[in-house]
Structure 1
């Protein structure tokens, strides 16, 4: 069982990393092209952010199971740090990226152009980068937990 949990944990982490990696650039490039290119963007980004959130939840759930007696990986500062960073990352996705995307998608769906959403696009870019740095820090914490000095 620990092997299967580790496999699921690593797969969900990989999906979490890659799910929304290209969203900020895709949004910026597509908005520059304008209609009709913006309509397919709605489905692409919605799918990417949902996958990002689902993979994050799966990563935290499998991580909790690994840290439980079922997973037999033990506990420690690395596990705690990774968990806190994972929760912070979920907070960034749910609290910043998804609302910023909502502003952009609402403007696209309204058909009135995307003027006035520059701030939301900047948030997507900045916090997308921050999210990936947090993800990297969580990965390093988990590696520390798996191989303590």
Structure 2
């Protein structure tokens, strides 16, 4: 064996190491991107559940209104951390307007909107990559 053949095998080994290192780095990058995407999906689902909790809170206020002649007060703002658990990162703004329907007795139609977001107040300004917001509207009657 001559000296040229010895040099060729070292170059081949270095080339294979570089190729394997690039493939490993690409796999780590792809895995990180997938995990971040999954985390954003989970936060979107949690934001939806926080907004839904706002609608359910308003429905509870409407159902438990003791007076049928006055509209229930069902607007509220929940600060970050007030919902607790996995919904703690969200603030929720619930707005509620009522329309009286006259007939045999007073009946009200409520238009309820609930917005949950990761900002201190909702709706926030979607300026950063971690801002997530979900909004739900409902029409309720009593």
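21 is what came out when relative contact order in percent (Cα under 8 Å, 6 or more apart) was calculated for one structure; which of 1, 2 is it? That value comes from structure 2.
Have a look at 1, 2 and say which one yields 61, 12, 10 for semi-axes √(5λ) of the Cα gyration tensor in Å, as calculated.
Of the options listed, only 2 reproduces it.
Comparing FRET efficiency 1/(1 + (r/R0)^6) of positions 17 and 81 (r between Cβ atoms, R0 = 41 Å, to 0.05) across structures 1, 2, the highest figure comes from 1. Assign the value 1.33, calculated as Cα Rg over 2.2 N^0.38 Å, for residues 9-64 alone, to the correct structure from 1, 2. The value was obtained from structure 1.
When helix-only ellipticity at 222 nm (-39500 (n - 2.57) for each DSSP H run of 4 or more, over all residues; to 500) is calculated, the result is -16500; to which of the structures 1, 2 does this value belong?
The read-out comes from structure 2.
Computed from the coordinates by the stated procedures, all read-outs in this text should not be read as laboratory data. This structure is a prediction, so every number in the text was calculated from the model and none was measured. Cβ atoms are built from the backbone, for glycine too; each structure is taken alone.
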